[in-house]
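Some structures are shown below for you to check.
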Structure I
Amino acid sequence: MASDYLVEMLKAQRHLQVKAYGSDPYEGSEVQRINFMKDMKLALEAELQELMDEIGWKPWASSRHINREAAVGELVDVWHFFMNFMLVLNVSPAELYERYMEKRTKNIIRQKDGYDGVIGKCPVCKRALDDSAVKCTPDDCVAMEMM
């Protein structure tokens, strides 16, 4: 079952991180966890760039290639850092699945309704107002901006 694979990968990733850091970075203080996530974001971006380096994507270059083996290797590196975010935020495979399905449904509705990426967002903080995780309203953001 696919969720079993994800559970096993998360366990293996946590073990790898504990071994690499000598302690569990996911149980550190909030500041330590924030710094860890910052490092993971930078590492994730670097690995995504390495993935793109294996693909002939540049519109100004004539090469159109996909070095699949190397690209998959970089994708695995991306996955390592993505799993670190899951671990530090304590996101279970079930929660990730549920949240994915909720967002997928919302994205289908947005596309059906002609989503343009602008309408339906707070004019101040630019967050999507139809997202259940967004707690602001345009009035809240205007008030915060005036402080």
Structure II
Amino acid sequence: MNPMDEVIKGWLQHRMVVHDLLDLVDDEHINFKPWDDAYSLADLAIHIARSMGTFVKMVKSGEFSPLKDEINYQSIADVREIVKRYTDITKQDMKGIYKFQLNAEVEFNHINAPGSYWLSNAMDHEIHHKGQLFTYVRMIGVEKVPFFMKLPSEV
């Protein structure tokens, strides 16, 4: 068993809810923003997926290098596909993280910390923004939302 399998499973318990939330959104709401300077609903979902992928690649490589911006979407189906693609790539990348990479110091934002810290930080970041996505979805009128995470048997 890969030592990252439990980490991946715990992450997917949260990430798959992002997918579920996007299934509740129609095209007319992809540009919804609760205030002027907020992320749009679509951009928030992509930010969630992109950020985790960026941090996983940083832990693997030892260097911060943001993933490409995904701004070419026209529909919620496009957004769902972008998030799914990032989920699949990030899951594969996580499977390739080794203990030495979790222990290795990595610099981000002028802060040096072990890869395990940055991976944990990225998961917390994702959960934080997933909570915002729940709020967005409720604000556009969705009344029945999923539980905040999947059961272990569901991923």
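For the set I, II, ranking by mean count of other Cβ atoms within 10 Å over residues 38-45 places II highest. Each of structures I, II was scored by distance in nm of label points 7 Å out along Cα→Cβ at positions 70 and 102; the highest score is held by I. Largest in Cα Rg over 2.2 N^0.38 Å among the labelled structures I, II is structure I. Of the structures labelled I, II, one was used to calculate relative contact order in percent (Cα under 8 Å, 6 or more apart), giving 38. Name it. Among I, II, the structure yielding 38 for relative contact order in percent (Cα under 8 Å, 6 or more apart) is II. Computing helix-only ellipticity at 222 nm (-39500 (n - 2.57) for each DSSP H run of 4 or more, over all residues; to 500) across structures I, II gives -21500 for structure I.
Each reported figure results from applying straightforward, stated rules to the coordinates on display, with no laboratory input. Remember, it's a predicted structure, so these values are computed and weren't measured experimentally. Cβ atoms are built from the backbone, for glycine too; each structure is taken alone.
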